[in-house]
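Computed from the coordinates by the stated procedures, all read-outs in this text should not be read as laboratory data. Fair warning: this is a prediction, and the values are worked out from it, not measured in the lab. Cβ atoms are built from the backbone, for glycine too; each structure is taken alone.
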Structure I
């Protein structure tokens, strides 16, 4: 998805606090501090508008490297292509096609492990999970702010045995991309 999606304008007065929160998070990471992923929750507010959420999803998905496994790569490329088609013609790609693709993405990672406290889904490909989130946002699901948050969290969260998991030193690049997107989106 090399083509940039048109960014729609959003009133700055509605988003100032959320944007400042993301900027503080980025500054904290730059200073070497780690943070819990819940500091990304301000994205829920920023992505409450369907156009904002869609622009965010397409931008983040365009930054993701393709999966290594051939089957996963083909599915990821289909998701990129379908979302790009939806962006160009806004409704030429029907919802039924997107729901089928969402089902295929979910089925590709349908392994579950029983744990003491419940069942956990095993995610082999973070890239395919990001594509799932992007399709949910593209479909305009009512809780798109939640899915934009999940997408940001999946994109930025890292693990290092010395630092644990969450938003750590290695998260600086992804968080910078997220902050730059919202800064640009809110100021144009």
Structure II
């Protein structure tokens, strides 16, 4: 019960979040929260960023065994000024609230992806891989849970699903949300699913 109360207090703190200067008004932000591990595939998000407008930046919250590889990838792709490694933070919700898009990039499955639901509660538009168990049930609850995307994105009821490991479809999904404002608004406006 104490952990649940702590989480609720952190989400409430979002309402009084004072920006630390990271977020610039003329830029757009994608957020990843999780371990820097092979099965989580944050490298796909970084590779997708290279193909997006230069006013779009990526914030990575977390740590893990692949951090050095990810930093090298960022350097190799010449994205150092657009990718922010912030490490583990005590309150990720303030970043969720300020980000335009939250991306879950897992490859092998999630179980119940708490971080996806938390981003939705913070009214952040979400994109997720259609990995085994979790994202489809949350983002497209009326669909067949045995369905798996092969080569196209799905504009689902509560977010966008992409095929696992398809960097071009990450880019497509992000561009859809940035260019189709009405869809982005649908995803961030009050949702009776969370009332």
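Please state which of the structures I, II yields 19 when relative contact order in percent (Cα under 8 Å, 6 or more apart) is computed from it. Here the read-out was taken from II. Determine which structure produced the value 1.11 for Cα Rg over 2.2 N^0.38 Å, for residues 63-158 alone, calculated from the coordinates; the candidates are I, II. Corresponding structure: I. With respect to distance in nm of label points 7 Å out along Cα→Cβ at positions 87 and 167, the largest value across structures I, II is given by II.
Mean count of other Cβ atoms within 10 Å over residues 143-150 computed as 11.8: which structure among I, II? Label of the originating structure: II.
Structures I, II were shown, and helix-only ellipticity at 222 nm (-39500 (n - 2.57) for each DSSP H run of 4 or more, over all residues; to 500) at -10000 was computed from II.
Please state which of the structures I, II yields 0.65 when FRET efficiency 1/(1 + (r/R0)^6) of positions 71 and 135 (r between Cβ atoms, R0 = 30 Å, to 0.05) is computed from it. This figure was derived from II.
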